[in-house]
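Just so it is clear, none of the values below were taken in a lab; they were calculated from the coordinates. The shown structure was predicted, so the numbers you read here are calculated from the model rather than taken from an experiment. Cβ atoms are built from the backbone, for glycine too; each structure is taken alone.
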Structure P
Amino acid sequence: MSRFAWALFNALQLLFTLLWTAAWIALALLVRLLTGGRHWPLRMASRCWAPGLLRGAGARLEVHGLERVDWSRPHVIVANHQSMIDVCALFRAVPVPLRFVLKQELAKVPFVGWYARAMGMVFIERASARSSARRLRAAVEVVRGGASVCAFPEGTRSRGRVGPFKGGAFQLAIEAGVAVVPVAIEGSGRVLPAAGFRVRPGRIVVRIGEPLSSQGLVPHERSALAGQAREAVVALLAEGAAQ
């Protein structure tokens, strides 16, 4: 396609993304208000919102390794992060409602922040140790209540090599007493790169690894668990590259 055609395609993609997201958020908030629960609004994200954006981007999603996890139990899911479309891929790939760990700044974004707060997403605030401790305690209660939480422990979108994993999500797993599920996402950065809004049709592969136990660990061992999880994600990516 010519440069002009791609520019027009991406402009339409952006418009579709904004309108589609706003519509489903509005509907999810209405369902949350009417039912008083979060299950169905979160299911709407995985069964309606995320598939619509993936199809609109021309992304073909493949999921491997679902059978490795007992999804009746809560987990802390950690994944590498190449693109904003990773959220759609994980919502669609994981067969249980997900709550994501998000930066505090997103709470102030119209629609997205309203939805995240209403759905019980976990916010982190790195600048305040007191606030971070309070939010960690709240996140532990969310997981102990049966919810699975998903985090991108690199802290930012990577370009190529998987970055170091920060320890917050792993401390959450240790204190909640749940296993960590490593997940490798491949191809999302080619569909929607980290910089700008340049959509290109392609394949996104989600590989789910064996859960890593946090039993018997104490919070100061979170770095070791983070390193173990990163190694598992890197191995899953290498597995995909070898096929």
Structure Q
Amino acid sequence: MQLNFSGLQALVTGAGKGIGRDTVKALHGLGARVLAVSRTNTDLVSLSKECPGIETVCVDLGDWEATERALGSVGPVDLLVNNAAVALLQPFLEVTKEAFDRAFNVNLRSVVQVSQIVARGMIHRGVPGSIVNVSSMVAHVTFPNLSVYSSTKGAMTMLTKAMASELGPYKIRVNSVDPTVVPTAMSQKILTDPELVRKLKERHPLRKFADMEDVVNSILFLLSDRSASTSGSGILVDGGYLAS
């Protein structure tokens, strides 16, 4: 499947590491002009060296006012990938207000805020657009110590549908990608128990976690015109986990 995003402007949040970083690199390689957003400036500096010509914005998306200052006049955007997230591990009985608020502010509230900014720009320009929310298979299944993170992703499933419904008349499509474990720094914090890793892989019918490329390719598909009639949907990149 050959894709070309030449002439289009993409905005990717959580661009410094993991899925977001590889998405920026893929979009840049396929001709898009990319605005990479991260709260860690050193990550943006190194990413700029890998992808000359991209724009970067350093901001903590958990801060509504700072995000408005940084992105409120961002300019025309055709493609948006809401990838920024935090996973704060706490057993349910030990969940703190601070962890709850931080997770929902970054993982869900920022999706609302950034999507509003981008969608209003699309509507004002009278152009179609595509938004992809990076969710997780834990929107559909529980994992130990991830009650809050899972809740943010479960809420994202319904937010994606609501956004698709309300933005559809403006020719703006909204979908999500729901991956299983991917080799990122975030997942390494979760998978510290080798026995848990073994059991998880065994439950996957494909007996493997997702490669980064698998997730990025699904994001690119949903951003592209190849998915022109797909909106309000979620692509499971879970190795069949939810089928078993």
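Of note:
- Of the structures P, Q, the one that 4.9 was derived from, the read-out being distance in nm of label points 7 Å out along Cα→Cβ at positions 76 and 92: Q
- Among P, Q, structure where relative contact order in percent (Cα under 8 Å, 6 or more apart) as derived comes to 25: P
- At a computed 14.5, 48 (Rg and Dmax of the Cα atoms in Å, for residues 12-99 alone), which of P, Q: Q
- Structure responsible for 1.4, with distance in nm of label points 7 Å out along Cα→Cβ at positions 124 and 156 calculated and labels P, Q on offer: P
- A value of 57, 49, 36 for Cα extents along the principal axes in Å, calculated from one of P, Q, originates in structure P.
- Among P, Q, which structure scores highest (criterion: FRET efficiency 1/(1 + (r/R0)^6) of positions 36 and 180 (r between Cβ atoms, R0 = 35 Å, to 0.05)): Q
- Taking distance in nm of label points 7 Å out along Cα→Cβ at positions 60 and 116 as the criterion, the highest value among P, Q goes to P.
- Among candidates P, Q, the computation of P(r) over Cα pairs in 5 Å bins from 0, in percent, for residues 164-219 alone that gave 4, 16, 19, 19, 14, 8, 8, 7, 4, 1 used structure Q.
- Test item: mean count of other Cβ atoms within 10 Å over residues 52-59 calculated as 18.5, pick one of P, Q: P
- Each of the structures P, Q was assessed by FRET efficiency 1/(1 + (r/R0)^6) of positions 4 and 28 (r between Cβ atoms, R0 = 25 Å, to 0.05); the largest value belongs to Q.
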